[in-house]
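Below you'll find the structures, each written out as structure tokens.
Nothing in this text is a laboratory measurement; each read-out follows from the coordinates by a stated rule. Note that this is a predicted model, so its numbers are computed, not measured. Cβ atoms are built from the backbone, for glycine too; each structure is taken alone.
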Structure P
Amino acid sequence: MEKIPMIAKEDIRSLGIGHRAAAIGEEERSLLRGKVERAALLGNGYKSKVRIVFETVEGPRAVETTVWSADDKGIALKSGLFIPMDALYDIEL
């Protein structure tokens, strides 16, 4: 598997969020929702950072940051950044 480049959280806005080329199935969506919820709990309760792999307009990128909140639509990061669910590939806790 190809190594996914890491970026700084501050660079997300300038890169632009993309959308995954292939739609995700219900099983994968359910697993991702669980990771999103745990990431939000870790961020709010312990200020723990997670590694988020997501699609940008330049291809997949990863960022290590704290998730402030999450819902079925995606995750919110500090500074008003939002990554929608259809852009997420994985969240490594």
Structure Q
Amino acid sequence: MKLNVQLTPSQAKFALWIELNTPYLMPLFDFNERSYLVDKVDNFLGVASHGEAIMARFVLGVWRGEDKFNFDFTEAASVLDRNQRQIITDWMLDPFWP
């Protein structure tokens, strides 16, 4: 992926984090504009699997620095696989904000 050189270091870290851990969420972001794409997010949340939607809500909350998308830890714990839960756990142990 070619990143916008205008990204802050934490935004670049976020973009690489998404590419590594949840590449299916990359189309939800426009890193050239340093934003998420509302229409694509709405569409994705309407068609994604339950686990993918949970991960999207989490990732979008990290990007925004707030829980606008109603991420639920108990739902995540009961639905996500071990790898997906580990992505969240690792972030919780060493959070960063883009």
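Looking across P, Q, the calculation of relative contact order in percent (Cα under 8 Å, 6 or more apart) that yields 35 traces back to P. Starting from the value 16.1: which structure in P, Q was mean count of other Cβ atoms within 10 Å over residues 10-17 calculated from? It must be structure Q, since only it matches.
When helix-only ellipticity at 222 nm (-39500 (n - 2.57) for each DSSP H run of 4 or more, over all residues; to 500) is computed for each of P, Q, the one that comes out at -8500 is P. Please state which of the structures P, Q yields 0.75 when FRET efficiency 1/(1 + (r/R0)^6) of positions 42 and 82 (r between Cβ atoms, R0 = 35 Å, to 0.05) is computed from it. Value 0.75 for FRET efficiency 1/(1 + (r/R0)^6) of positions 42 and 82 (r between Cβ atoms, R0 = 35 Å, to 0.05) corresponds to Q out of P, Q.
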